[in-house]
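Laboratory data are not the source of any read-out in this text; all were calculated from the coordinates shown. Bear in mind that the values here come from a model prediction, so they are computed numbers and not experimental data. Cβ atoms are built from the backbone, for glycine too; each structure is taken alone.
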Structure 1
Amino acid sequence: MNRVLVCGATGYVGGRLVPRLLDEGLAVRCLVRSPEKIRAFAWADHERLEIVQGNLDDTAVVHRAAIDVDAAFYLVHSMISAGEDYAKRDRELANSFVAGLDGTTCKRVIYLGGLGELGPDLSHHLHSRREVAEILGQSNLDTTVFRAAMIVGSGSASFEILRYLVERLPIMITPKWVKMETQPIAIRDVIRYLVQCLQVPETAGQVIDIGGKDVFTYQELMQVMAKSLGLAKRIILPIPVLTPRLSSAWISLVTPVNARIARPLAEGLRNRTVCRDDNAQRLMPGPLFGVEEAIDAALGKWRTGDVETRWSTAGAMPGDPEWSGGTVFLDQRSKTVEASAAQTFAALSQIGGRCGYWGADWLWWLRGLMDKAIGGPGLRRGRRHPKNLSYGEAVDFWRVNGYQKDEWLRLIAEMKLPGDAELEFRVESIDDTHSRLIQTARFRPTGLLGLAYWYSVLPLHYFVFPRMINGIVRDAERGPDSTSTVMRQ
């Protein structure tokens, strides 16, 4: 293998796979919708990395991206971005991918699916994964399908659901699926298998189950998490009447994952997810993490803010609102700061997550709770790193839609709103020790409901936005070691 194509390079697994492939001496080509997301990674300027911009549903783009490659990784799933039609969208993208590879030098495809896909009583989520595997397998290429259960790693959706539930709920009333067995696997072991299979011809054309050293019930897994967090043993009361809809609503309320994503994950928990054999270790031997080791490693990364990729960054970027035309409401404020532009930008870059919004704690908490209640991301989605931001990154119920270090940051609202909203910060350098901070909130209402929303929250803006800009100025002037702790993650 000399050159490989990675589809899904900005996702949770793909963003960790690419640098490992580069470490192996391979040339890597990434097909991505938003090249700006790639530029946020430390490996973005690697000499053997090539970026092709385009969509998977364009077969001509896929064909161009696959020229002169030996193998292709397909790490794409539409559950986060496509809503309830994600299964249909997954089928369309898989078919387009296979068609685009036709006539290229690509001879192998590697796909990461989910354990539990082979049973008759599948959840919608696992059935969709199996359909994608079947579409890839029906091509003329040697396809390797890896099947994994819960991936344990800092920033994965399943791991964050588990952490939040255990951390916040000393007593849990749960569905009966908590007694179902599963075989979690550390993200490091997933990446090892994905990389190693390229050098093992026997893995071509195979469906390979991958898992860690331990098989636990979800109930036992929760107790392991409690131990790693230094918490008392959790009281877990399984009952048979909790439906996936009710379970997902509860998960959405307590964790960063909204109900639209939580429901298919919760439905999949009714399927036993344990490896059928040891073919993975037989073909690709190597050390495996146990569950407790994997959880401790993930918690260590989370506590230090060293989270390489995060589930919330995956998916399509929202389009830029057309702010020209129509009614646009504006709240703009500016301040002179007795700090350099770099210091001012570093201070404002702490926004959201553990830092918060420099005041009015209960108002932001209430707004986040309201957003979660109607299916939005809410505040608990947090952010990947406490101080560093990048294009495409999720910040609570915002998304970074514009970024120029030391100069400009734009956040697009992903909260549920009757209109389009953005929060923008610009920093202008005055001299080496002074700068100007310009903070702008924009809102374009949709219909009468949007107008009513703006005027209903307008009085709160006179309380929230001055505190925000004053807090940023205060942190900037205190120096690089200051960290606002107004809110929690």
Structure 2
Amino acid sequence: MLRYSLLRSVNSGSFKTSVSSNLPSSFAAGNVSSRQQRSASTSGPGSNIVLVDGVRTPFAVSFTDYKNMMGYELQKHAVLSLIRKTGINKEEVQYIVCGCVIAEPKTCNVAREVVLTGGLPLNIPAHTVTQACISANQAITTAIGYINSGIVDVAIAGGVEYLTDVPIRYSREMRQLMLAANKVKKPAQYLSLLSKFKLKYLAPELPAIAEFTTNEVMGHSGDRLAAAFKVTRQEQDEFAFRSHSSADKAQKAGFLDDVVPINVAKGRVEKDNGIRVSSLQDMAKLKPAFIKPHGTVTAANSSFLTDGASACLIMTEAKAKKLGLKPKAYLRHAVYTSQDPKDQLLLGPAYSIPKVLEKSGLSLKDIDVFELHEAFAGQVLANLKAMDSDFFARNYLGRSEKVGAIPMDKLNNWGGSLSLGHPFGATGVRLVTMAANRLIKEGGKYGVVAACAAGGLGHGMLIERYPN
């Protein structure tokens, strides 16, 4: 019927009328046109882009609170909770983009699955991005790019990781035999394939948190980086202890109000469950986790496998005013960097922070809040030492002098990935939202977010507190 209607409309010169009259009302040309008009009303180059708010599910140690769930369910909860918290009409949302690293094959475009299963308007386009540990950062900047280009003026950016259940494959040899078996038609052909089978082909292939190009686990890079910058085991343990202690205080004080509780089969999950305030003495007893027996990276000073999702609402300032929404921050500048993944895998912040400051015309002393992703304690401390090194500045940053030292009383004051957890695809939104919340709570003006990622990637962003 639809095909006949299209042909008839083309021949008669009444294409729009014929199609509209033969489709459901939700497909009517008038509805689509009004949506397009809204999307072009306030966006475009030079627009002030704001973060209205951000939320996240409680971050949970993998294999604990979210057992038997799927990643898209966590992402859906974050997106729908964001809509409820901000009070925005879901009809105003024009695009959704989410980050994810190790995706469930059945829901690989997790952003679109959120739309399809979350009761959202089906004409909201959505796609998923992956950029290792800065996937949610990429989701945010993708949304910013769409707004700057005038495609939309309201978007949701988010991210999710669900490491409790990851795709496990047969070996390549076994997959090839199984695919070939689908094409054979004679018993002799089956027997020929069977003769090629070897028992070792049944060995499963698990996803590895390792660099494809170097075949090196990130923990090894963390150990080598700490050694290169002379970060001691004690310094790493002390930083990890600080992270957990700060997160514990922030959680008890109610500062982590970006967390939205979620009901699961076992009950209601209300808070992050990875925060552990141990003692430096107990932490010192742990053995090296990667380079044995002389490494300094341990389970206590590393981030842990985490399940969780996040989402934030981004739009133009003009649109926020039109909708009566009070933003939390301006999203001012963002940069991406990349370097050698063998020797400088985790130095993203040391490269991205100077660039975003230069782009903003600011210096370290102008920044009130720093939120750095904590993959490993040694990684954070190595980046801090790199930025405070004239040698590193001259030989790697092309600067005549060092960037300077980030004051510790401005850095990750409510904890970080070491304590709160690190769902790969979701952390970026958590960093930006926490920076905005800290600026409001602490009365600061500017905040810098920075993170490293697999592949030698880095990200930096400047945000500015929205005026009262």
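Out of 1, 2, which structure matches 79, 74, 49 when Cα extents along the principal axes in Å is calculated? Present the calculation step by step, with values, prior to reporting the outcome.
On the way: 1: 65, 55, 46; 2: 79, 74, 49.
Source structure for this number: 2.
For relative contact order in percent (Cα under 8 Å, 6 or more apart), which of the structures 1, 2 scores highest?
By relative contact order in percent (Cα under 8 Å, 6 or more apart), the leading structure of 1, 2 is 2.
Hey, FRET efficiency 1/(1 + (r/R0)^6) of positions 251 and 355 (r between Cβ atoms, R0 = 25 Å, to 0.05) derived from one of 1, 2 reads 0.50; which structure?
Answer by label: 1.
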